[in-house]
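**Q** What follows is a set of structures for review.
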Structure I
């Protein structure tokens with residue numbers, strides 16, 4: 001399977017988009033526009049969901065995950081990411097997307113170019129794809145250190 005290089009940003013023309021591509025586009029639209037309501041609809045309403053990222057560690061259950069997005073969207077930082085170099089794998093009522101995110105974190109005078117390995121898992125719930133797991137990691141130790149310092153800077 002050849003990875004797709006055309007990024008998913010959330011700003012795609014959705015005419016003709018369906019299934020996994022639509023679900024991913026809706027996630028990145030919610031994230032890049034800081035839209036808590038859309039983000040809430042993207043994730044499954046379950047205590048079994050999980051998110052693991054370079055800054056927040058592992059968050060389990062809807063309340064913990066939505067609290068993370070509430071902090072991100074309500075805080076002073078601006079984050080933009082797009083998903084690229086990805087493959088999508090579908091199996092019955094489940095799909096997972098494996099790829100990379102690139103983007104930028106900005107807060108005050110700090111700006112960090114992001115490079116994150118990312119996987120997202122979605123489950124078909126009542127006829128709609130809902131996210132049930134996300135894992136992101138930063139390979140470059142210096143980038144991870146810069147990102148962590150920029151996020152925690154007052």
Structure II
């Protein structure tokens with residue numbers, strides 16, 4: 001799913017903690033993303049609320065997924081996902097890909113994940129409170145952060 005970085009856009013090692021923090025800072029500017037899944041039925045993309053966090057110098061996204069949705073079924077069958085955060089400006093956006101899993105958590109663990117999601121994305125509260133949703137954790141494998149025209153993007157490879 002990944003592709004090589006174009007010339008002049010070096011991929012940064014995950015050992016560069018400052019770059020991981022910079023990428024997290026960029027992700028915190030957004031609370032929704034377009035999340036793409038893949039299955040035998042073909043590709044699918046839908047909007048999700050998310051909360052970014054760092055665990056062991058790796059970025060992951062906390063997401064709430066509607067039970068029985070195509071997105072939930074696709075993730076259960078094949079956890080490969082891609083995402084895009086964009087304000088609709090072609091010179092500022094973040095894209096990445098990784099693997100999504102529905103964590104095995106008890107009710108307290110589920111509520112804790114949703115608490116962290118809602119703390120970052122308050123709009124998710126109504127979604128979580130009124131619909132049957134479950135948490136999904138996306139472990140980011142590659143990330144590209146574009147912040148300004150003319151400056152090289154930040155590329156992180158967590159493989």
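**Q** Name the one structure among I, II that distance in nm of label points 7 Å out along Cα→Cβ at positions 40 and 120 of 1.9 was derived from.
**A** I
**Q** Assign the value -7500, calculated as helix-only ellipticity at 222 nm (-39500 (n - 2.57) for each DSSP H run of 4 or more, over all residues; to 500), to the correct structure from I, II.
**A** This value belongs to structure II.
**Q** Between I, II, which one scores greatest on mean count of other Cβ atoms within 10 Å over residues 32-39?
**A** Result for mean count of other Cβ atoms within 10 Å over residues 32-39 over I, II: largest is II.
**Q** Another one. Any idea which of I, II comes out highest on Kirkwood radius over Cα pairs in Å, for residues 56-95 alone?
**A** Across I, II, Kirkwood radius over Cα pairs in Å, for residues 56-95 alone peaks for I.
**Q** One of I, II was used to calculate relative contact order in percent (Cα under 8 Å, 6 or more apart), giving 29; which?
**A** Traced to structure II.
Values in this text are rule-based calculations from the coordinates and carry no lab data. What you are looking at is a predicted structure, and each value in this text was computed from that prediction instead of being measured. Cβ atoms are built from the backbone, for glycine too; each structure is taken alone.
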